[in-house]
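The structures come next, written out as C-alpha cells.
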Structure I
Amino acid sequence: MNPADSRFLAGFDVDSVRRRGGRLRPLTDDVLAQSTEMGDFLLNPGLAGDLRSGKPRDAAVLVPIVKRDREVTVILTRRTENLPSHAGQIAFPGGKIDPQDDGPASASLREAEEEIGLSAEAVVLLGFGDTYVTGSGYRIVPVVGLVDPQASVKANPHEVAEIFEVPLSFLMNAANHHQGRRTWQGHERKFYVMPYYQHYIWGVTAGIVRTLYERMYGG
C-alpha cells in the first residue's frame with residue numbers, strides 16, 4: 001500500500017487509543033519475569049533456539065503516541081550513522097535498562113529524554129507491549145504512552161539524526177506490514193518491512209509495531 005494513498009481510519013483518535021490501551025499489559029506487571037515473549041523468531045521458527053539461548057540484555061523503548069491536528073501519530077527516530085550498532089536505522093527512543101532505572105517504564109522515559117529531549121512529565125503511560133527478543137541478544141519491553149502535543153523534542157546529535165512522525169492509522173494497518181528477507185550469518189532471515197515515504201521501517205522496530213498491532217488492534 002502506497003503511504004500516499006493511505007487515508008485516516010475511523011477510530012484512531014485519542015479516546016480510541018486509550019480504550020485500545022486497555023489491551024496492553026498493566027504497568028504493574030513484572031514483564032521481565034514473565035515467560036510470554038514475541039520476537040524475531042516468530043518469522044524465523046528455525047532460529048528460535050538460537051535467539052532464545054543465553055541471557056538476553058534487557059532494554060525498553062517508548063512508543064510515543066501524540067495527537068496532531070488531523071490525526072494521531074507515533075514519534076520515531078533515525079539513528080546517526082556513527083553508532084556502533086543499528087546505525088542509520090529507524091527506531092523508537094529507548095535503550096538498555098540500567099541498574100538505576102526503576103524498571104522498563106523508567107528506562108524508556110529516561111532514554112526518550114536523553115535521545116529526543118522529551119520530558120517524562122509530558123507522557124502519560126498506557127501500558128506494556130509484549131517483550132520482544134531480538135537476534136542481537138536483547139529482550140525489549142515496548143512502553144506505550146500518550147504525549148502532550150505541546151511537548152517539545154530535540155534530537156541528541158550523538159544518537160539521533162532525525163525525528164519524524166508516522167500516522168498510527170498507517171502503522172496499525174496490516175496491509176502495510178510487508179515481509180522482507182536477507183541472509184544473515186549463513187541463514188535466511190525474514191522480517192517485517194513498513195516503508196513510509198523515504199523512511200524504511202524494518203527489523204526490530206517493525207516487529208515491535210506488528211506485535212502492538214496484534215495486541216491492540218488484531219482480532
Structure II
Amino acid sequence: MENLYVLPILLFSIVIHEISHGWMALRLGDPTARDLGRLTLNPIPHIDPVGSILVPLMSYIAAGTVFIAWAKPVPVNPANFSKYRRDDILVSVVGPISNLVLALLCSVFYVFLHKISGPTDGESVSMLQYSVVFLTQMFSYGIAMNIYLAVFNLIPVPPLDGSHVVSSLLPPQLGERYRQIGFAGILLIIVLMRLQPVRDAVVTTVQFILVPYAFLINILS
C-alpha cells in the first residue's frame with residue numbers, strides 16, 4: 001500500500017487530458033463536451049469503469065504500480081468545426097500537450113516540496129511530514145508518468161490521439177476507414193506494447209523528453 005500516491009496523480013492526469021480535448025473543441029466551436037458536463041474537474045463523469053478503475057487496480061495489485069489507464073473519451077462533434085482536418089488535429093494533440101504541461105507543474109511542485117520536507121526518523125514522523133513526503137513522491141512519479149501518457153497517446157493506432165492526427169492527414173475516404181478500426185485498434189495496441197522493440201522505443205522517447213525536465217529540476221533545486 002506504500003505506492004498509493006500513484007493513484008491520485010494518475011486519475012487527475014487522465015481527467016485533465018480529457019478535459020483539454022473538450023476545452024479545445026469548445027474553443028473551435030463544438031460545445032458538445034461542455035453541454036454534457038464533461039468540462040469539470042469532478043472525476044466521476046470522466047471515469048471509465050475498465051480503464052480508470054479495473055485496469056489500474058489489477059496493475060497495482062499485480063505489480064505494485066500502474067502502467068496504463070484511461071478515462072472515458074470526451075464526446076466531440078466534428079460537424080461543428082469550421083476546418084475539420086485542422087481542428088480535429090488540434091483537439092487531438094492538446095491531450096498529450098496537457099500531460100507535458102502537467103509534467104512541468106509536477107516538476108515545480110516536486111522541487112518545492114523536496115526543499116521544505118525535513119528529515120524523518122521513522123516513528124516520530126508527524127502527519128504534516130508524512131503528507132509532504134506523500135505529495136513529494138506523488139509529484140515525482142507524476143513527471144515521468146505524464147510524459148509516458150503523452151507519448152503513449154501519440155501512438156498512431158485507433159482510438160489513441162495519434163490516430164486522429166494520422167487519419168486527418170490521410171485522404172478523407174482512407175482516413176474514415178482508418179478510424180473504423182475501432183476495437184481492433186485496442187487489441188493491436190495491446191499486442192504492440194508486448195513487443196520489446198515497441199516498448200524500447202516508447203521508453204527511449206520518454207527518457208529523451210525527460211532530459212529538459214531533469215535539467216529544470218537541477219536548476220530549481
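The numbers here are math on the coordinates, done by the rules we state, and not lab data. Note that the coordinates shown come from a computational prediction; the quantities given were computed from them, not determined experimentally. Cβ atoms are built from the backbone, for glycine too; each structure is taken alone.
Details
- Mean count of other Cβ atoms within 10 Å over residues 71-78 from the coordinates reads 18.1; which among I, II: II
- Ranked by distance in nm of label points 7 Å out along Cα→Cβ at positions 127 and 151, structures I, II are led by II, which has the greatest value.
- Structure from which 26 was derived, relative contact order in percent (Cα under 8 Å, 6 or more apart), options I, II: I
- Value -22500, calculated as helix-only ellipticity at 222 nm (-39500 (n - 2.57) for each DSSP H run of 4 or more, over all residues; to 500), assigned to which of I, II: II
- For mean count of other Cβ atoms within 10 Å over residues 143-150 computed as 19.2, the structure of I, II it came from: I
- Which of I, II yields 2.5 [distance in nm of label points 7 Å out along Cα→Cβ at positions 135 and 159, calculated]: I
- Mean count of other Cβ atoms within 10 Å over residues 39-46 from the coordinates reads 14.1; which among I, II: II
- If volume of the Cα convex hull per residue in Å³ is computed and equals 144, the structure in I, II: II
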